[in-house]
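As structure tokens, here come the structures.
Please treat every number below as a calculation from the coordinates, not as lab data. Quick caveat: nothing in here was measured; it's all calculated off a predicted structure. Cβ atoms are built from the backbone, for glycine too; each structure is taken alone.
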Structure P
Amino acid sequence: MTERRLTLSECGKREFTVVSPGVAYRYTSAVGLTFEFDRLRWKWDELHCELTVRCDLAGAGTVNGDVVSVASFNISSDRSRSERATRIVKAAALPDVPVDRLLEEACQRVLTADRQSSASISLHDVPDEDETCSTFTVDGITLDLTQINMFFGLPGSGKSLEAERFALEMKRSGRQIGYIDFEWAAGPHRKRARQMYGPQFPDIRYLRLDRPLASEVDGLQRTIVREGWDFAVIDSVSFGVTGAPESAEVASEFMRCCRQLRIGLLLVAHQSKAEGGDKHPFGSIMWTAGSRSIYHFRRSNSDDVTDSLVTAVTHRKSNAGPLSPPIAIEYSFAADRIDVRRINPASVEDIAPTLSIRHRLRHALQAGPRPIEALATELDVKANSILQTIIRDEAKPDEKRLFRRLPDAHIALLSQAGDTCH
């Protein structure tokens, strides 16, 4: 006598979980059958995925624990659903379970959720961002943890070193951080982390990739969801593209892949050696267009010693507000440690001329009031340029002013001037 097959309502509670919108979904039933839809992609107007079927019923025909099957699957196809359900019943020995109806319901839930993932929303319904939680500052550099940020510069400028320091500091704050590496290896990064933070350095997740990001994005999405990453560094973009970085199509493809990861990112990029190369990262303008905040790193050549690195950091782009003032960072290297400290960029001989007159003037007045002519000679600028800087400063709100003119034609710092040069 044939056993009566359960109806869908007799299968008990069924749960549908959005693991990652547009990327992965899970459907679980009380009869012990679970469908995991992963690596979703549209092809020829049909939604395809990798479908993993699990069953925890005693006596079910499974492999590798509770897995019935893992294979590609056309979610949109009625024929594919019917054929897959038949194979599941046969492989798992589940004649009394309505696998076809469970799979049908699961597919419908996935299709609905995937369509809703691209539905519009009202901006009035978007909660206000807590800037104290969405930004993170290290060594005077502030990143947006929800957006795409970028460090760029010539080789040896300290951009990768500071990127790893950011990752380690964010991990210390309690976040789960990934470091996606196209350029180096795990060993050198481990050594660098140990030198900066000692044997018990913060444990970031390291991932070495050898194929372009577009080829790895599916696996990366699963890793990010499975390990709960909050933020990641990608070092460096030039080695993670499918073609020439100068191509707008190549840069745009890379940026689209970044958005699919659905976390904040810090991209490390190179710069051109051509004149004006320090204004934008190497390659297409789309690298600049796709990043919300960009910092340029420039190594100082004024010091010939080999046990330290001084680099100037200039904020080149900010979509969320004004640019930050330029800073300088000094890395001191010993056999077993790396010490990091901020220094005044105006104190570095070959970096100072690249700063604004206002910034250099503030540094020059730290020792006390000075006449304009003497300041002009020291800074190697015209006296009128200094005077115009003072006039513009006087037009600023009181809380942002830095200078004051004295009766004896000297210039001095205001006693109430803040620590930031705007």
Structure Q
Amino acid sequence: MMNIENTFLRCLNARVCIIVLLILTVPYVVKSQDASQPNTDLQLEDYLSLAVEENPELRSAYNDYLASMESIRQAGALPDPEVSFGYFISPIETRLGPQNARFSVGQTFPWFGTLGARKAVRSSESDAKFRIFQQQANKLFYEIKSIWYDLFVMQRRITIVEEHINILETLEELAIQNYEDGNTGQADVLQAQIELDDARVKLENLLEDHEVLKQNFAELLNTDSVDMSDRMTVSAEPLPNSKEALKAMVFENNPQLDQLEAQQQASREAIRVAKLDGRPKFGLGMDYILTGQSDMDIVDSGRDAMMVRATVKIPLYRGKYRAQKTQAELQSRSVQHQQVSRKNKLQTRFEESLRDYKNAERDLKNYTDQQIERTRQAIDVLTEDYASADTDFEEILRLQRRLLNYQEGQAEAIGRQNTAVARIEMLTGTHNLNENELTNENDE
């Protein structure tokens, strides 16, 4: 306040005094406006829950998992029984009478343990489908958080550039006043106008980018549009754990590794199925023969006949079973190589995310509120001197650009740090969903 009063006393021209006062008070007015705005909590967790319910890709992955669950019961079922009927066009004459027709029923049974092994294959494949669903959910959470932080950065940059434009307009008026008073040349006015034009174009581009981000956000929620506050509040998030603990979580909880492990288990069970398929299959059946009356008067004339039978299918042609077993073994080796490759890629992505986090953290420490405030104070001092024609106008513009870079850099550093944390959470499976966290569409 004393600074403003001293400026007022130094000003020889009333209009110049008013302009300087505006320059000195713009940051504080903006701060006051920010403080008066209601702190609207947009509840990111609510958006995440909504995405779980509405995102079509996630719902598709979940229904794919449900469909795979149905295949388990199919794999454990016996082959359909066989029922047949035969009619003798020329009846077979027997002592008890002519055989006119035959009814047959039979059931085939695979080798002991075959059905259980097939169910185990389908169960492992279903588990792999569920891990794909978890992976899709984690990716969705990351994308929502990433766009959320981008929206925060974009809103903050728009506010900063609007403040920058207000100050430049005030500096333009000051330059015009000094030019009219003969204290400076026309170049200062032109420089201020050039800076203003650049800032206005930048603001228009930011507003367009903001609308695109909102549309991307709405797409993830499967809605046409979203109503969001113009005053998002986001603070820098720390790492949820130590580097060693997070790296261990990547290899323990990442759904991609769990998916490959489930596929590996399915391959091992498929090898067992191939061996069991190469063993004999059994069948049990019964025939019922309708017999007509005999021409002779004998006891039990016309009595129907009944026969119980057993069958064995012997797999003599072994080529297809050997090929089936080889196929499963090769598939198992393929999955093993995928596991090694996936672990290497996850470790690389983890290190990259950790690097991004540390870089953003360092930038955030550099773009401190104290640094920004010092730059503002320097601009205030130079503006006072320029009002008295004692300083270079270009130096004021240079510091104003630096202030703009500091403010934007601070917001971007927060966004990059939080995005890196969200990516690490995706890699570590921090928010792995379970089946109970998604309502089945059939219940809706």
Structure R
Amino acid sequence: MSIKSIHLGLLLCLQALSGCSSSAQKSELERMSFTQYIPTAGNAYCTENRAGATVGKNGIAEWTDGSTISIYFKAGSTGKLDIGLRGYAPSGTSVVTLSVAGKSFDATFSSATSSTVAVGSVEVAQPGYIRIDLKGKSKTGESYACIDALALGNVASQGTLTYVSSPDFFYWGRRGPSVHMSYTLPAGQQEFFYNEVTVPAGQDVEGSYYMANGFGQGYFGIQVNSATERRVLFSVWSPFTTDDPNAIPENHKIVLLKKGDGVKTGEFGNEGSGGQSYLVFPWKADLTYRFLTRIRPTQNDQWGQACTEYTAYFFDAAAQRWMLIASWKRPSTSTYYTSPYSFLENFNPAQGYITRKVYFGNQWARDASGVWREIPSAKFTCDETGRKGGRVDFAGGSEGNRFFLKSFGFFNEMVPPDRPFTRTANGGNPPITEQELQAILAL
């Protein structure tokens, strides 16, 4: 037999094997049956080249370039997982590459009518969060496929699947669970609350609010508002319940008493309404910033209502100096400090796939008679996003002499809410001397 004949025989054999493999794969895809559909509107993010696609109320759309779109869910069971995509091609034919667990598959959409396209199967080795990446491969029309759901089937889809399922909750679900640390305030009339905040390097993600000194009527902390702007924010809610600041009666408005240099003030709404003050300030990761809040009853206003004064001070760690943020007067209120707490929040839904962690340390309270007491105890909680079970990527606790909060990013080490924690007490002297305090109050 000639060498040419042998080569031809091998080629035909390989073609036959390839055809069998392709035929078997096609047969397997045709046999797939999907029982779970995860809406992309609440569980997908543009994780690379964000300008080339959107994730809106109908899912993935306006996908015009090679953006990577990632879908997240948590599998409670192991075993084989069949995967499909539900969507349509707005025009022409669109091919999308799906990557998961080291495997890649192509999905072809050629109809303007929505349908489920079987893509492939993987083995889920252990329960936990799974990330599925989609990337546009080719298109004959102006955009890639519009995809409204990830389809799942087989053994690994039959256990508990964790994802955001309700359309009414897609916005909050993509933001991710906010987490809190509520401190155990000493008995008596506490006038001051002191806290220290450290955001580790790489954890200062755009869209984050690291709130240090919360209280029964407002909050005070630092934010990453954009790639070029950061703020120190201090807000006090009005006693009049509304999301529209223009609806607040004159005798229920928060009144500005004074503010620090460069501080901007105004009204806020959408999550209650009241007075807001902020300083655009380039705070940095890995530096520890100090926060001091004073709350005390003051004289009645012109309507004869009891009032309370709220004042916030911020310590610039780089310049080593205290700064006044603002002082507000709240009507229809007579109180000292109540309900001290800290929280970690993501206010940008496009950023809910990025993990963040923050440390809070050296908490103290000073009562109306001038006695300082350290606060080494707190309780960890989360918001409705975590409690409803659509997202379980949240944690909190203590590490040495600091508390920490961690959330977002679809990590698996969840800490159940409502757990008490104790940090190692620092002991020793209060964080602020009497002389230093008097200088702060003179600002």
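Thinking of P, Q, R, which structure, once helix-only ellipticity at 222 nm (-39500 (n - 2.57) for each DSSP H run of 4 or more, over all residues; to 500) is computed, gives back -24500?
On the way: P: -9000; Q: -24500; R: -3500.
The structure behind it is Q.
If P(r) over Cα pairs in 5 Å bins from 0, in percent, for residues 174-397 alone computes to 1, 5, 6, 6, 6, 7, 8, 7, 6, 6, 5, 5, 5, 4, 4, 3, 3, 3, 2, 2, 2, 1, 1, 1, 1, 1, 1, 0, 0, 0, which of P, Q, R did it come from?
Working: P: 1, 6, 11, 13, 15, 15, 13, 10, 6, 5, 3, 1, 0; Q: 1, 5, 6, 6, 6, 7, 8, 7, 6, 6, 5, 5, 5, 4, 4, 3, 3, 3, 2, 2, 2, 1, 1, 1, 1, 1, 1, 0, 0, 0; R: 1, 7, 14, 18, 20, 18, 12, 7, 2, 0, 0.
Label of the originating structure: Q.
Taking distance in nm of label points 7 Å out along Cα→Cβ at positions 86 and 318 for each of P, Q, R, which is largest? The partial results should precede the final answer.
Values: P: 6.4; Q: 3.4; R: 5.0.
Structure P comes out on top.
Taking relative contact order in percent (Cα under 8 Å, 6 or more apart) for each of P, Q, R, which is largest?
Working: P: 10; Q: 25; R: 16.
Answer by largest value of relative contact order in percent (Cα under 8 Å, 6 or more apart): Q.
Ranked on Cα Rg over 2.2 N^0.38 Å, which label among P, Q, R comes first with the largest value? Mind dumping the intermediate values first?
Details: P: 1.31; Q: 1.76; R: 1.24.
Max of Cα Rg over 2.2 N^0.38 Å: Q.
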